[in-house]
Structure I
Amino acid sequence: MKMALLAGGFSMFRGLEKYIIVWIISVLISSIAQVMLKAEANKEHESRIKEYLNPMVVTAYAIFFLSTFLTMYALKYVPLTYSPIIEPLSYIFVPVIGVLVLKEKLSARRVLGIVIMLAGIVIFSL
């Protein structure tokens, strides 16, 4: 009974799965670009030009550009009302990628925030 209710709650996604996955991938690669920029911001650079025009920064902005196009493609098919479900995933992806790539520590407060956001996404999607 509970599984049927849960499965019924996600029925609003039927037929849109492909485009929702594209949108989630867009959010994920945007999050990767954010971590790339954060990694570069933590480094010392010889000059402002080298700080902003180095391969990592240029690649990160190219990824943002790609992410924008993927989001626009997905939004051609997915109603904008799904945005409160999909866009907050970046608030989850960035800290997780930061832990994996930059070896950052997650505080209990940040973990609690991630759990609350996940709960909100699940509740909103029902």
Structure II
Amino acid sequence: MDKRRYPRFELKVDAKYNILSSEETLKGGMTRNMSAEGICFESEERITPGSHVNLEVNLGDKMEPVSLLGEVRWSQELVKQKKFINGVKLIEVPKTDEARFLKYYCDRMVEKLSGYLKM
């Protein structure tokens, strides 16, 4: 049974991340999917569940990436691809990015639902 409160949509865009407890600079990654409360992204390293990460996600709208702060809930290795996927629960979206992020999410929801009407 799916415990998610909000639908999750595919989102394959560039993202950068850093683990807040480290001094490392932003590292490149790619998102896989998103919901109103969370995001899944790829990394080249395992990120310990419970770690807080800052994500900069390019929504493909030719504007600056949105900034998202979240907590890693799980990390799974994709052995054949030599990378990890990480599930993140969003903790904070800065007010300057919140409307853009939620509009992007709602637009994906409308696209998905309009597909049902065409059936």
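Read the figures in this text as sums done on the coordinates, not as results from a lab. What you see is a predicted model; the values in this text were computed from it and never measured. Cβ atoms are built from the backbone, for glycine too; each structure is taken alone.
Taking mean count of other Cβ atoms within 10 Å over residues 21-28 from the coordinates of each of I, II, which one would give 10.0? Here the read-out was taken from II.
Which structure, out of I, II, was helix-only ellipticity at 222 nm (-39500 (n - 2.57) for each DSSP H run of 4 or more, over all residues; to 500) calculated from, if the result is -24000?
Derived from I, not from the others.
Given 12.6 as the derived value for Kirkwood radius over Cα pairs in Å, for residues 53-108 alone, which of the supplied structures I, II does it correspond to? So the calculation was done on II. Relative contact order in percent (Cα under 8 Å, 6 or more apart) computed as 21: which structure among I, II? Of the options listed, only II reproduces it. For Rg and Dmax of the Cα atoms in Å, the calculated result is 17.4, 63, so let me know which of I, II that is. Computed on structure I.
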